[in-house]
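None of the figures in this text is laboratory data; all of them are computed from the coordinates on show. What you see is a predicted model, and the numbers here were worked out from it, not measured in a lab. Cβ atoms are built from the backbone, for glycine too; each structure is taken alone.
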Structure I
C-alpha cells in the first residue's frame, strides 16, 4: 500500500489544529481493541455491530460466523465502514475507515493473519487456519475471514484543538 494523500480540513478544524499524520492514524488502528462495523442490509437499512479486528498486511481483518447478519449483508454488498476511537469529547482521535470487505480463504494467508490476532491479543484470540476459515485452536468451529484495504480514512482529533484529517488511497468508490 502506498502512502495516502492526506488533507487537512480547515473548515471543520480549530485554527490551531494540525493534520493527524497517516503514521499516527495507523497506530490508532493497530492499537484499537474494538471497531464498529457498518454494513448494508439487502433492503438498504444499515446494520452496525462491534467486531474484534487486527491490522496486518496493510488491511484490517475480522471474522464472522455465516449465521451472523453482517455475513449475510456482505454477501450482497461489500461496502463497509469501520469506526474506532473513544466516547470522550475533550480528548482522543476517532478514526473512520471506508473500504470493501473481501472474503479471504487462502489457508497460508489466514495462518499469517491468525498469528496477527494472537500477537495483538496476547494469545486471547487463538485461531487455526483450515479449510479456508478460522477455527478454534482445537480445530472446531469456523469463522469466515474478511480483509478491508482502506480507501478513505478520516481522523477526527478531539479536545483543544479539534482537527479533521482525511487520508485517501486513490481508489475512490
Structure II
C-alpha cells in the first residue's frame, strides 16, 4: 500500500469513495456528512491546499483523507484541553472504498499518516469526529488517540482527539 498526494485526474475516484462513506454514515443512522458536505468542491479545495491524499493498493485508490500540515482554526478553541501546543497534523474527510470494508484499511491509513507526520518531524496528530461515528471512534481508541474534549466544526460539536507520536531518540 502507498499513501501519496492525490492528483486532479483522481477526483472522480475520490468522490466515489466519499459518496460511499456518506451513504454508510446514513445507513448507520449518523448525522455526520448528511448535509452536502463533503462534496466535490471539498476535494478541489484539498488539492489546492496540497492536503488531498490517497491510499492505493496496486495502483487502485482504496481510501482518501485530507492531511493538513497547518493550523486548523476550529481547533484553536476547545472545550477541554489538547495534550500539546506544538505543531500538529490534522486529519479530515477519512473515507475508505466499500471494496475494502472490514479489512483494516482505515487503521492502516492512520498508521501511514503517523509515519508521514514523523517523516516531517511533526509529533502530534489531531482529529475530530461526530459523536455517532462509531467506526472512527473505534479506530481512534484502537490506535491510542486520547479524547481531549469538544471542538466546534461547521457549526456543531465534535469529539476531538490527539495522539502524541514518539520522537526518535537523539543519538
Structure III
C-alpha cells in the first residue's frame, strides 16, 4: 500500500513585491493554517515515511510546520526543484522516483499542477481547486511507486483549511 498526501503550500505573502515568486514566504493566514493542518494529520494518526517539497520558500516553510508536528523523528525534508511550476506529468515523474521503502509520503507543492494531478485520480467528481494548505490523500494498493497511476490509485480523502477554521 502506498499513500500520497499532496499538500499545496499554505497562503503566501504578497508584502514584498520585489521578491521573485520562488522566494515568497508564507503570509499570516499561511502561518495560521499550516500548523493547524499538520496537527490534524497527526491527530488522525497519519505518520509520513518521508516529507518531499518543492524548493520554493513557501512550500519549504509549509513542510517545516508539518515536520514540527510529527515530533519524535528528525525530519529531513527532501527538496525537489522539479515540483516548482510542475505539470501533472512532472509530478508523476517525481512520485515514480520515490524510494519504495517509503509507504506514506507528504508532497508539498503548487497549483495548478496539484489540482490537475489530483483530478487524474478522482472517480465521479473533480476538484475545481485545491486551496492553499489543502491536502489530497491518494492511495494505491500497490507495492512500488512506479505503479502509482490512475487506475492503480485513487483519491481517498481531502482536507481543506476552511473545514477546520473557527
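If distance in nm of label points 7 Å out along Cα→Cβ at positions 6 and 94 is computed to be 1.6, which of I, II, III is the source? For distance in nm of label points 7 Å out along Cα→Cβ at positions 6 and 94, the value 1.6 is produced by structure II.
When mean count of other Cβ atoms within 10 Å over residues 54-61 is computed for each of I, II, III, the one that comes out at 22.0 is III. Computing mean count of other Cβ atoms within 10 Å over residues 86-93 across structures I, II, III gives 10.9 for structure I.
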